[in-house]
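Participant: What follows is a set of structures to go through.
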Structure I
Amino acid sequence: MEQSTGKGIIIDSGTVITRLVEPAYNPVRDSFRRQLSGLTMVEDPSGFFDTCYKTRPSGQ
């Protein structure tokens, strides 16, 4: 939260779908992708999600 304005954002990482307006979503998505740059991105067959990654069965 920005102390001077009382504005901010809370991201619930336990929620499956994040809904933000595009100008807010794109920087969050891009930062998320940079943090996971060591993983292999895969296409979502449904075309709905744009941050899907290949992981091992162990979840790592």
Structure II
Amino acid sequence: IDEFPNLKAWIERIDARPATQKGLNVPVPDKMKEYRENPEKLEEFEKLMQSYFKDRLKI
């Protein structure tokens, strides 16, 4: 996303809004912040998603 500075700035502005943060936690708590701050958790999530889609798409 670094190659698109305007998009990055827009996402940061939206993400900073309290209503956005509140909405991201409905109906379940948002895990993306945790994934951004913890590379190991992100890697676990990526592996889980790869496995999920591989099984469903029969790749």
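A short reminder: the numbers here are calculations on the coordinates, not readings from a lab. As the structure is a computational prediction, the values presented were derived from the model and not from experiment. Cβ atoms are built from the backbone, for glycine too; each structure is taken alone.
Participant: Can you say which of I, II returns -22500 when helix-only ellipticity at 222 nm (-39500 (n - 2.57) for each DSSP H run of 4 or more, over all residues; to 500) is computed? Could the numbers behind the result be given before it?
Facilitator: Values: I: -7500; II: -22500.
Matching structure: II.
Participant: Going by mean count of other Cβ atoms within 10 Å over residues 9-16, which of structures I, II comes out largest? It would help to have the intermediate numbers written out before the result.
Facilitator: Numbers: I: 7.0; II: 10.5.
Max of mean count of other Cβ atoms within 10 Å over residues 9-16: II.
Participant: Kindly point out which one of I, II the value 2.7 was derived from, the read-out being distance in nm of label points 7 Å out along Cα→Cβ at positions 1 and 25. List each step's numbers first, then the result.
Facilitator: Working: I: 2.7; II: 2.0.
Derived from I, not from the others.
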